[in-house]
Structure 1
Amino acid sequence: MTPRIATVHDAGTVAELLDAFNREFDTPTPGVAVLTTRLRRLLAGPAMFAVLAGEPAVAVALVSLRPNAWYEGPAALLDELYVAPDRRNGGIGTEVLTAVEAEVRRRGGEVVEINVDGEDTDAQRFYHRHGYRNTEPGQSEPCLYYYKELTPPENRR
């Protein structure tokens with residue numbers, strides 16, 4: 001089940017997995033059709049890529065890249081990493097994360113960031129096990145993630 005970089009032609013598959021992820025965790029989703037349209041545009045450009053694993057795909061990672069003053073190359077935000085429930089705990093997530101890190105390096109990136117929900121202790125353990133930290137070097141207090149939606153979900157396109 002070698003992970004691969006998704007192409008624009010995979011936008012529908014990526015959208016289906018992302019939609020399933022949000023539905024599994026009762027998180028709002030614009031639906032597969034809207035996600036597919038967005039992903040066709042985004043995956044065609046340099047600022048986003050996705051990794052798929054399985055045939056048919058059972059896992060996805062979505063990564064956004066952006067300039068960052070602290071690094072020469074882009075900073076990568078692992079927007080999502082999802083493995084279908086019946087395929088979890090078999091190493092697929094690790095393979096996908098490894099592929100993400102390799103692709104970020106290939107694109108000149110030096111850092112991968114991820115936001116994890118406070119109550120999602122399984123994800124916290126997973127990322128910690130793979131070398132991710134939620135404290136800055138020399139600090140003991142955890143990093144916190146803040147956000148503010150500028151468009152309410154019901155008004156998004």
Structure 2
Amino acid sequence: MTLKFFPITLEDVTQLMTIENDCHSHPWSEKTFKSCIGGRYFGYYLIDDNNLIGFYIGEHVIGEATLMDICVSSTYQGNGYGKYLLNHYNHEAKVLGAEKLLLEVRAKNISALMMYINSGYSEIARRTGYYPSAVGFGYEDAIVMEKKL
């Protein structure tokens with residue numbers, strides 16, 4: 001295993017959109033993705049043995065960092081790469097001066113929810129019916145989580 005993280009640039013977006021579309025039932029548009037690069041945003045993609053594994057995008061504003069997006073290619077899910085990405089995000093947010101980390105996750109995304117809990121995040125709020133359902137009809141809750149550094 002040879003893990004390497006690289007900062008996301010505008011030139012990386014087209015390649016990363018493949019993973020974005022693979023991971024989400026309602027993915028970001030390329031325009032939205034590009035709007036989350038630079039300024040108050042920070043993001044990295046992960047390479048393992050020359051394979052593109054996944055990425056994350058975070059936002060840092062006055063002592064708070066929010067995980068905006070985190071994706072692992074379906075080919076590599078279930079191998080702990082999400083944990084590597086999350087740990088890298090936690091570290092980078094701390095380096096930027098964040099004292100509090102925030103994220104939201106679909107209530108039905110149990111594997112992600114457990115990863116966040118095991119990393120020290122706890123539920124602080126619930127947004128009822130926030131996400132369009134992944135199955136095409138209805139809505140599901142978003143769980144808002146926090147970790148204090």
Structure 3
Amino acid sequence: MHIFETSVALKLDRVSVFDFFSDAGNLERITPPELRFRIVTLQPIQIRQNTRIDYQLRLYGIPFSWQTEITFWNPPHKFIDSQIRGPYRSWIHTHHFQEADGGTLMHDRVEYKLPFSPFGELLFPLIQRQIKRIFSYRKTAILQILGSP
């Protein structure tokens with residue numbers, strides 16, 4: 001199991017930040033354009049416990065489908081989406097929202113397993129670099145949309 005964590009501080013209140021992430025359409029806005037990420041599930045999507053969302057995207061030019069399910073839903077504090085079908089053997093993404101310094105600290109934690117074990121582990125440095133780049137892009141986009149502290 002691999003773990004990736006990152007945080008971003010926002011000057012908005014926790015409810016507003018949580019509401020932004022509760023709108024699945026915003027995911028397209030904060031995903032790097034070269035991934036050609038798009039939500040396939042009919043929108044608007046009512047996100048809550050057990051909601052499933054289908055996506056299509058490209059990674060290194062290879063198209064694939066991805067389906068996630070909201071496995072934990074506790075507004076405005078935390079939610080977890082888990083891969084049901086997709087490129088990883090396992091992908092669990094926890095979004096945690098915490099009041100901090102008059103704004104909100106949003107913390108992402110991704111626990112993932114690569115496919116095709118043990119051979120998939122040979123690709124770990126490449127996948128790790130890609131995940132860092134995607135979340136770096138997300139952080140920049142989130143700060144542009146919601147405002148930096």
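Each value in this text was obtained by applying a stated rule to the coordinates, not by laboratory testing. Source: prediction; values computed, not measured. Cβ atoms are built from the backbone, for glycine too; each structure is taken alone.
When you work out volume of the Cα convex hull per residue in Å³ for each of the structures 1, 2, 3, which one comes out largest? Walk me through the numbers before you get to the answer.
On the way: 1: 133; 2: 111; 3: 103.
Going through 1, 2, 3 one by one, volume of the Cα convex hull per residue in Å³ is largest in 1.
Taking FRET efficiency 1/(1 + (r/R0)^6) of positions 58 and 74 (r between Cβ atoms, R0 = 30 Å, to 0.05) for each of 1, 2, 3, which is largest? Before the final figure, lay out the partial values.
Working: 1: 0.60; 2: 0.85; 3: 0.40.
Comparing 1, 2, 3 by FRET efficiency 1/(1 + (r/R0)^6) of positions 58 and 74 (r between Cβ atoms, R0 = 30 Å, to 0.05), the maximum is at 2.
Consider the structures 1, 2, 3: one of them gives 3.0 for distance in nm of label points 7 Å out along Cα→Cβ at positions 34 and 50 as calculated from the coordinates. Say which. Walk me through the numbers on the way to the answer.
Working: 1: 1.6; 2: 3.0; 3: 4.0.
Value 3.0 for distance in nm of label points 7 Å out along Cα→Cβ at positions 34 and 50 corresponds to 2 out of 1, 2, 3.
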